[in-house]
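What follows draws every value from the coordinates through simple rules; no lab data is involved. Keep in mind it's a predicted model, so treat the numbers as computed, not measured. Cβ atoms are built from the backbone, for glycine too; each structure is taken alone.
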Structure I
Amino acid sequence: MEWFCGLDVGMDESAICVVDDKGAVALQTTAVTDPEAIKAALRPYLARLRRLGHEAGSLSPWLHPELLKLGLPAVCLETLHVRAALNAQRNKTDKTDALGIAHIMRTGWFRKAHIKSEACYRLRLLLTHRRNLKRKFLDLENAIRHSLKAFGIRLNRVGRGGFAQAVRDAVAQDALVSELIDAMLNARAALWKEYCRLHNLVVKLVAGHALCRRFMQIPGVGPIAALSFMTAIDDPSRFRRSRDVAAYFGLTSRRWQSGASIDIQGRISKAGDADVRRTLYEAASALLTRYKKKDKVRSWGLALAKRTSHRKATVAVARKLAVIMHAMWVDGTFYCGDPDAAKADVSARAAVKERRLLATLA
């Protein structure tokens, strides 16, 4: 007889359920969310424990490797797939979720979620905090602009550098408002300073990483796009084909087909990492609108924009950039957007771009 375990992970306690290969429940209990405590609760079943499943979550990067180190056959499950399977339950509790995950492991109807390396999670943490600081900075700036509208003050053509002085000059005659706005501007300045600190750290890391520098040879791809793509993929070998990467980031259209009369292809799925999808879209937009030299991908995107629309063409170019970047990673090749250009010219342009990147660190 083989055993299958479902683990519903919580911050303090985790629900544990063990079923046999026939679906009969053998154990339902709780344990402290700690690998050693979970192993102790499963000790009577370890000899024939086939699979132990847990849903991907915030604790997965720490919990999953620790369970594997203890010799447990842990499997990290994709969240959307698990939720779809558990929606058939009448009541949702930690106990029933653990039972449902145990049956998922027994039937084998699951998808594995990739657990990235610790170094990869550190780099992603840098990108996440940089993004959060930028959003908070923009929130404060927009709050200041909105509050001044009550007094008829509209800051339409004020750049980021002169924003603080323009606001102070506008409210200088009102002592109370001037004091309030000064506090907001000080907080804005502090956020901008720390944001620039993290952004410079990203640029330094990218400048010292050979793969990211190769990605940046693609027109439109900057340090953020290169590092975001690399940390989101982590291991390129987990994709059998490069074109699968586009679907992984939600850049392929949804499909709804039933019988012979219904076959609808809708908008892109927007699955996967939204930040990577956003950076790829921005890179594609820069390639189509700001890059003026000859490039095969750009020419293809502009021709597509004439037949459909600019937004659709930008999404299509973003999808193609994801495929190209993965292929470059796997093959160790370099980007050459102009097939007529000599290899020496391509190498020269790449060297110039790399020197400019290193010059920003001086």
Structure II
Amino acid sequence: MKVEEFDYHLPEELIAQKPLPKRDESRLMVLNPKQNKIEENVFKNLKKFLDPGDMIIMNNSRVIPARLYGAKIPTGTEIEVLLLNELTEGRWEVLVRPGRRAKKGVKINFNDILKAEVVEYTDFGGRIVEFSWDENNYDFEEILNQLGEMPLPPYINEKLDDPERYQTIYSKKKGSAAAPTAGLHFTENLLNELQDYGIILDYITLHVGLGTFRPVKSEEIEDHEMHEEYAEISAETAAKIKEVKARGSKVIAVGTTVTRTLESAAQDGGLSEYKGWTDIFIYPGYEFKVIDSLITNFHLPKSTLLMLVSALAGKDFILSAYKKAVEDKYRFFSLGDAMLILNRKED
């Protein structure tokens, strides 16, 4: 299948640069693939499309201030480092810019406290670096909070007035280089309302890294290789999901990260506690094993995320929905509006 088949026209002015004043007042496009139906609503009315006993699963990963600016030793050339995955204490997989300045053996100075050395290359154009600091007087998280910046996506050109607006309200486990943005629409009031209605709420963890936003450079989607990201599902959450599925209620994933985590855990035919790395790539033709519905944002053209939602709802139906979203001036990407895919397409 050609990557070009997942392209669409998007005027630049529809890329959201700021979040709405209230999270749950984002527009919500509701897709019903079985009925070939598209409905427009508002995110705070989400309950209208769910049934008591359904289960919503969210990603509780929290974005870290993962972007660091340093200088190459001894030339002083500026180098930008984006933290992706912590491999062991002080040893990180990173992206560097400009990459040609960060060859193996290069040392980087961030300030009087923090230094790093490039020790390996990765298969995806990144680097492995080892950080060093005065461990007797500082911990790495403290240094990162002082020096690091929130790594907003490159299509967002303005800094956020409140960095917490790029965190979900339920973010808990630190480790992501980007937010699981489908969850940005939820408020405490909305979560309480859903629970009171009889919706089961639960959480998994996937630390968002390169696998989520790395562009597809191959012509055929089957030739694209996903990058690994770390994910966890507790035994208790897995058991609840099985109960929900057994009684015929829906499992609703909040975002592609939750989808990929749940589907990774079910690759052996069951669903149980899961802790490990996943590089699952979901595109049309994939047979879903866990999720029934999906809450998501509007994704970049030719992205793996657009391919995933196309696998769930059907490529032609998704592209027609995106065309309508452009015509109706929905807000796109991380800080934009939301889509609810109610159920899987008919096989």
Structure III
Amino acid sequence: MFAPEPARPVLLLGDARARGLAQAAAPGTDAEAVRAAVRLRLDLAAALLDRVDVRAFLAAQEDMLDAVDPEGADEMDGIAEGFAIDRQTLLAYLHLGVLGDFTDGCSAFAHSGGGVAPLLVKNRDYRGEHAALQRVFLHRDPARPGADMLLVGSLGSPGAFSSGMNARGLALVDTHVGSSDHGLGLLRYFLMTRLLRRCADVGEALDEIAALPQAGGGTMVLCDRAGRHAAVELGHRATGVEADARPWRARTNHFLLDPTRASFRAHRSDPMATSTTGRLARIEAALAGFDRPPVPADAARLMAGHADGGEALCRHGQDGDSLTISTSVFAPAEAKLYFSPQRPCAGRWLAYDFD
């Protein structure tokens, strides 16, 4: 039974730096657990991070972030100060997905809802230690009335580290894709938060993406309250955009579009790349089978699906240490997030809004 309970997000109040700093002071925050998660990933990547070319790339990325997205840099600085993590250390941690074989999964789709009740949905498949760090945050800057952001992320990471929606009705989610097309540009976690800060709908977001340098790697699926939706496949040299009129679109962990398809690389430590085509096929078959626009309860049932006649969408460790740690169902026209804070098959759902 789909019966979401009303829930309160973690309120982060102030400008970008203040909101980053507020993470460490939020109720229930274990700062040492955050530092331990960062150390774990960095220790696994020690040899990679010691390379001269990697150090040079990260230094250039730091300078680029300060110049292109100062608010994103400010939020990162607040997080670093709050959790007592060196700025360069935190930056390296955030970039591991574009530096090497440090990959995760995720399955996502958008549905127009007939233009009345659109949905944007994501299963977050991630390393197990992030389940304890996961939070739903409400970012509120008193200097920007009406610009609140409801974000699914992790303690110790910036803004829309997984997905989010702003009060103007733009929602977005991401998935990881192993890619050979990386370079100097905005990391998608900073990009996603920037889009929600600045854009009111899918059209504005696509214009913003086109105007910015991209670090590459991953996809985004976007949807707004009018039911417009698009998928963006991020590369440094080439980015693919799918924004034609259709009822729905979905993405998992590979590229589908001509500009980006050839850059897809299934890394040796990325078992989610093995299941990606099966997960996409299962979502597409389910969406094609609806004779009406799906409602949140339909999305919840779909994303809780196990290997019963198809590739499982709800992952229980088939992919090593990558598990489904949450499901987000954004309803932009309602300005609501329906959220499972664990594997969706457990049946526990929460409802968040901007109030």
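Work out which structure the value 13.0 belongs to, where mean count of other Cβ atoms within 10 Å over residues 72-79 was derived from one of I, II, III.
It traces back to II.
So if we calculate distance in nm of label points 7 Å out along Cα→Cβ at positions 32 and 56 for every structure here (I, II, III), which label has the highest result?
Structure III gives the largest value of distance in nm of label points 7 Å out along Cα→Cβ at positions 32 and 56 among I, II, III.
Of the structures labelled I, II, III, one was used to calculate helix-only ellipticity at 222 nm (-39500 (n - 2.57) for each DSSP H run of 4 or more, over all residues; to 500), giving -18000. Name it. All intermediate terms of the calculation are to be shown ahead of the outcome.
Working: I: -18000; II: -5500; III: -10000.
Source structure for this number: I.
On relative contact order in percent (Cα under 8 Å, 6 or more apart), which of the structures labelled I, II, III is highest?
II
A value of 234 was computed for volume of the Cα convex hull per residue in Å³; which of I, II, III is the source structure?
Answer for the origin of the read-out: I.
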